[in-house]
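Enquirer: Below are structures written as C-alpha cells.
No value in this document is a laboratory result; all are computed from the given coordinates. No experiment lies behind these values; they were computed from the predicted model shown. Cβ atoms are built from the backbone, for glycine too; each structure is taken alone.
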Structure I
Amino acid sequence: MIRDERLARITEYVQNRHFASVDELMNVLGVSKATIRRDLTALNETGAITLTRGGAVCNEEDRVPEPAYNEKRSTNAIEKIRLGEVASKLIKNDQAVILDAGTSTRAMVPFMKDLTGINLVTNDIAIAADLTSYPGINVTVTGGQLRPDFFTLRGYGAEEQIQNMRADIAFIGFDAIDINSGCYITNIDEVALKKRIISVADKVVALCDHTKFHSTAFVLVCQMSEIHVVVTDKEVDPLIVEALKQQDIEVIIA
C-alpha cells in the first residue's frame, strides 16, 4: 500500500471511530508502529486528525460539512461564473481536456461552445449533458458509481478509465486550500479519482474562489507543487497570491 492510500485509510478509520490507537492501526494496516507514528504525525500537521496519547482523534469540530449540490452551485455563483469564463480561455483547440465533477468546473461550460477538436473527459453527468449541443467537443463520460444527490461518478470504474488516459489540461475544484499543506476535499471517496486526474494531466488548474483559502476540509488530495495554475477571484488576499507565486504557481485573477 502506497503512503497516500495509507494516509487516506487512516483518516477514514479515525473519522469513522472518532479515536484509533497506534496498535489498532498497526493491525488494520499491517505496518510497523514507527510507520503509523510517522503517518499520524503527518496527518496531524495537515489538520486531518489530532494526535493524542497512544493514538489519534478526528477533528469533527473543525470540519466543514459538504453542502448539497444546489447549495454549492448557488454559493458565490457570480464568482464561479467569472472563474469559469477565465478558466475556459486556458483551453486551446485540439486539446485533450479533463473536467472534474463540480459546480466550479460546470461553470466553464457556457464559455466553451466555440472550441473545436476537443476530446473532453468528465466524471460529471451534468457537465456531459450541458455539452451535448457543442459540436466541436467530443465528450466521454467515465464509468463508476453515481454519488447519491450529486451528478458525480466515482470509484473503481472511473479511476481505471482515467488512469489509461492522458490530458493536455485538467480542471479541478477543491473544498479548501492551504497554501502550505495543499488542496483538500470533504468526501474521502473522491480522493483517489482526483489523484488519478492530476497524475495524467500535463497541466493542472485549480478553480477556487477566495473563500476556499479560509476554509477547512477533511482530507488532503495533493500538495501545492502538483498544481500549475490557480484561477481565483479578485477578493483573494494579495499575500496568498504572492505565496502561491513563490511556489511557481501561476495565479489568474478573474
Structure II
Amino acid sequence: MHLRSWLLASLVCWVLGFHADASAQKPAIRIGAEDDWAPFSSAKNGTPVGMAVDIVKAIFAEAGLALELVPLPYARCMEEARIGRVAGCFDTLPDDLLRKDFWFHAMPLFSDPILILARGDDPAVSLGLKGLEGKRVITTHGYTYGDAFEVNRSIQRVNASHDVNALRMLDAKRGDYALVYQRITNLLLQGEAKGLAGKIKSLGPLIHADLYIAFSRKHPGAESLVQQFDAAHGRLLKNQTIAKIEKRWN
C-alpha cells in the first residue's frame, strides 16, 4: 500500500473509531416509569416491566438512543420530569395544564378506556360526564382524566392513593363513583381485589384515553428528543412492532 493510501485509510479508521467511542459514551436518557400500574408499567425487584415499558424500550432502541428507565411512583415521576431531573415520565394522559410543562409526542403509546364504576346495587345502567356532577367521584392521586373532567368544578373529587384503593373506597361507600382504567379494573378484580368481583360494575367509559410519555420542557434537548422519538415510533407502528407488543400483553 502506498504511504498516502495508508495514511488516508488510517485517518478514516481513526475518525470512525472516534465517533463510535463518542456515541458509546453518550449518557443514557433517563425516563421515569410508573412503578405500580400493572399491566402497563410496574416494578419487579426494582426493574420496570409492562406493556408500556416494552413499547418505550422498543422505540428508543429503534431511534438508536440509550435509555435508562427509573421506576417511580406516578406523582413523584411527574414532578421529577417537570423540574427536568428526568427527561420524561409515563404513562400520562395529556391535558391543557400539563402541556405548559411538558412536550408530548405525536402518537400515543397505547389507549385504554377510563371506566365510570359504580356499586353493583346502583340502579343506573350507563352514565357519562354530566351524570357525575354533584357526585363524589373517587380518583387516584396524581392522575388526570381529560380536560372536560378536570375543569368541571361541580364534581367532588375524593382522593385514593391507588386504583385498588379506589375500588375498595367505592365498595365502602366513601364515594358515589370511581374512575379506573378498563384493563387495570379487570386485572384488579381478577387478582388483588377479586373479593369485589360482582360488587362493582361499569357504567361505561368516561373517555377513551390516549397515554403518552410526558417529556420535560426543562430537560436539555427535549424538543429534539421528541422528534427522534416520533420518527422511530412511526416506523414501529408501520412495521407492526407496536401491535405485536400489545398482542403479547392482551
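Enquirer: Ranked by volume of the Cα convex hull per residue in Å³, which of I, II sits at the highest value? Mind dumping the intermediate values first?
Expert: On the way: I: 124; II: 148.
Evaluating volume of the Cα convex hull per residue in Å³ on every structure, the highest lands on II.
Enquirer: Compare mean count of other Cβ atoms within 10 Å over residues 97-104 across structures I, II and report the one with the greatest value. Mind showing how you got there, number by number?
Expert: Details: I: 26.5; II: 16.2.
Checked I, II; max of mean count of other Cβ atoms within 10 Å over residues 97-104 sits with I.
Enquirer: If relative contact order in percent (Cα under 8 Å, 6 or more apart) computes to 16, which of I, II did it come from? Write down the numbers at each step before the final one.
Expert: Numbers: I: 16; II: 26.
Label of the originating structure: I.
Enquirer: Here percent of Cα pairs over 21 Å apart, for residues 129-240 alone was calculated and came to 42; which of the structures I, II was it taken from? Please report the intermediate quantities before stating the final value.
Expert: Values: I: 42; II: 50.
Attributed to the structure labelled I.
Enquirer: Among the shown structures I, II, from which was the value 4.1 of distance in nm of label points 7 Å out along Cα→Cβ at positions 33 and 153 calculated?
Expert: Details: I: 4.7; II: 4.1.
Matching structure: II.
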